[in-house]
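For reference, the structures are reproduced in the following blocks.
Quick note: the coordinates plus some simple rules give every number you see, no bench work behind them. None of the values given here were measured: they were computed from a predicted structure. Cβ atoms are built from the backbone, for glycine too; each structure is taken alone.
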Structure I
Amino acid sequence: MDHSSVLALFDRELREGARPEGPGARVERVGAVVRHTGPAHGWNGVVWSGLESAADADAAIAEQIAYFGGLGREFEWKLYGHDRPVELGERLVAAGFTAEPVETLMIGEIAGAVLDAEPPEGVRLVPVTDRAGVDLMARAQEKAFGSDASRFRSHLLERLAADPDAVVAVVALAGEEPVSGARMELVPGTRFAGLWGGGTVPAWRGRGIYRALVSHRARIAAARGYTHLQVDASSRSRPILQHLGLTPLTTTRPYVYTPPQLP
């Protein structure tokens, strides 16, 4: 895999050419910025920027703060390690953004990935297609990440109802208890299937559930004609993904801005 070519393809298809996620969402290019606007419980933020200088960056940052602030939306500026200017992250923090943990953008060709991982004995993978399944998946997410999953629940329900072919969600059950869950975003007209979530409750970690969820979704992506997998990987998932055939290409870091009027 030619790393620079694949990274350029990723930028072109999924960032600069981003598509709306969910009902009522829209994507627009404003100058050298591509932003995604969705409902309050959905994803709002900057997906790509082609800024050349510090002055350009400051002007674009101020413009997005004014735009999303006017909507009363918290939003995220998703910064990648190869974005310019090099001090863009510092300028975002200076403007009031909060930097979240760094993750690694990993991409792999599905044809070269290891897709034979199965869940451990006693665990089964169940497709999530309705409210009951979403509730099970949200329960797993809350136990895995220790955070409220109400926004996730609302967003996934909307996506499944509005565009079920563009999102694949699956929950891992031990008996009737949800122990992990993950989803996959399939972007029509691109070569990329994005893997998201994959949170496993602490007591069930280290048993191969995450690996099985990756393999399960990758097989579905391949059957639907997608050629590449894309993951924003944590330090915990990165070695597993490398073992499965994905390659780290750059870093990614969310910078989150909360307008002063929001609690």
Structure II
Amino acid sequence: MSMITPIERDEQLLVVEGLDKSFGPIGACRDVSFELRRGEILGIVGESGSGKTTLLRCISGQLEPTGGQVLFNSRRHGMHDIFALSEQDRRRIAREEWGYVHQNPRDGLRMRVSGGANVAEPLMMNGRRHYGEMREQSLNWFERVELDLGRIDNKPRTFSGGMQQRLQIARNLIHNPSLVFMDEPTGGLDVSVQARLLDLMRVLVREMGLAAIIVTHDIGVARLLADRLLVMKSGFVVEQGLTDQVLDDPQHGYTQLLVSSVLQI
């Protein structure tokens, strides 16, 4: 895997070309290709075992693909295959330019330090050292994600699941990334909590002009948040296009099953 000629249109942020990922004889992702532009939200939907989470982990550098390329237009390197970079450079991109919101917020938070320290930590990791300024930014983000400012020194374990997810979102957005990965961000939450959290995510992503990739099994979440959809089945992308187009006029039989809720996912 090597560097390609930079793509002229700056709005192209991510290009995935022919991505494959196998675990022994099992092909989890097969010949997946798509593009993502700055400010665009891409939803990846499919039943359990369809390969959507494996795809997200490959794109975000957590798993190295068996074949293909993941080209990211980074501030330091331009459009470059992330797996042709050193591990140090890949980690720097993840730290400086990406966010990753886990389904279980406990996987994305440090439970033994305060909520404010969790939110401010990405600033410290990117070289910030002024305690007062970082605390002020943490307070600002507590307000933006509608958390009680008086709880900034409380440990995350004292927060509800929905509050922990808000805390994780603040932690992942405070350093102004250009791309955020979200793996089932509303999974496991009550319906009423899900609705408010989805509204919050939609507002924040749009306000900040972020690109985002959201993996979900929930068609309603995809419709609310995503500009475009990839529909995955058995590791393949069986349909992709504008969200309304895919959901209102699905062409592939599998997508039709998803939309009609005949297939439980």
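Which of I, II yields 15.1 for mean count of other Cβ atoms within 10 Å over residues 67-74, as computed?
I
For structures I, II, calculate mean projected area of the Cα convex hull in nm² and state which one comes out highest.
II
Assign the value 123, calculated as volume of the Cα convex hull per residue in Å³, for residues 115-242 alone, to the correct structure from I, II.
Checking each candidate, the match is II.
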